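Laboratory data are not the source of any read-out in this text; all were calculated from the coordinates shown. Worth saying up front: this structure is predicted, and the values here are computed from it rather than measured. Cβ atoms are built from the backbone, for glycine too; each structure is taken alone.
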Structure I
Amino acid sequence: MLDQNDLLAIAKLMDTKLEPINTRLDTMDARLDTMDARLDTMDARLDTMDARLNTMDARLNTMDARLDKIEEEARHTRVLIENQDHKIKLIAEQHSEIIEKLSVTSEVDSLKGRVSTLEGTVKTHTTQIMELKKAQ
């Protein structure tokens, strides 16, 4: 059987054989710690980017709402313009009718002047004829 010295020798031999493995494990632990630190940094950056994207989403939603409002106002304005255009056409038609009536009215006024002149002439002639008849 193995005595105490043999066991110590085996333990020492195992420590010697395991030392490179422990060194490699320590190196791997250090590398994993470095990778963890880098991943933490990347996580922080991704969180920052995520926050920025959320901010951008909020801004885009605000801009969409504003654009929808502008489009609604544009539709409303278009309807108002169409209504005003129709009213302007009606006014133009009425204006044409008024102009036609005014030209007839100016002709009537011109005729009134001529009739008035003729009436005056007829009165004068009637008076002259009456005087001639009396003189005969």
Structure II
Amino acid sequence: MGADSWRHYILPSLTLGAAVAAVMARFTRASFVDVLHEDYMRTARAKGVSETRVVLKHGLRNAMIPVVTMMGLQFGFLLGGSIVVEKVFNWPGLGRLLVDSVEMRDYPVIQAEVLLFSLEFILINLVVDVLYAAINPAIRYK
């Protein structure tokens, strides 16, 4: 039971990460392609700014706002997926404890787990809001 060596992490990590990585890669590309066709990108190129600087400074910063939003939402998917992965791969953890508590109808543990997962999700959304201000200084909270 558990993970005696690094090889025991491969399949559960792939199970959790593959779907999220695919969604994030597709979303990042779509966001970046949209940003590359904006007027301010054309203006920066017309001013003679190097392509690397245009892409990194103007493009990447503006493309990251929707990507960070999606990352926050995908974290909820990872929380739910970790519950399933812990049960399927017989790993000890909070997800498995939640499933076992549901099977045994241990309501105080279920309530504590749901509260804990909710607090984690709220904390991630708070981090996403702070990242908005760090990525784009025009988005400052008053």
>> Matching task: -0.44, -0.60, -0.82 is the computed value of log10 I(q)/I(0) by the Debye sum over Cα atoms at q = 0.09, 0.11, 0.14 Å⁻¹. Pick the structure from I, II.
In response: II
> Just checking, which of I, II has the largest value of distance in nm of label points 7 Å out along Cα→Cβ at positions 90 and 122?
Replying inline: I
> If you work out mean count of other Cβ atoms within 10 Å over residues 10-17 for I, II, which one comes out largest?
Replying inline: II
> Upon calculation of Cα extents along the principal axes in Å, for residues 58-105 alone from the atomic coordinates, which of the structures I, II produces 69, 9, 6?
Replying inline: I
> Quick one: helix-only ellipticity at 222 nm (-39500 (n - 2.57) for each DSSP H run of 4 or more, over all residues; to 500) came out at -37500 when computed from one of I, II, so which one is it?
Replying inline: I
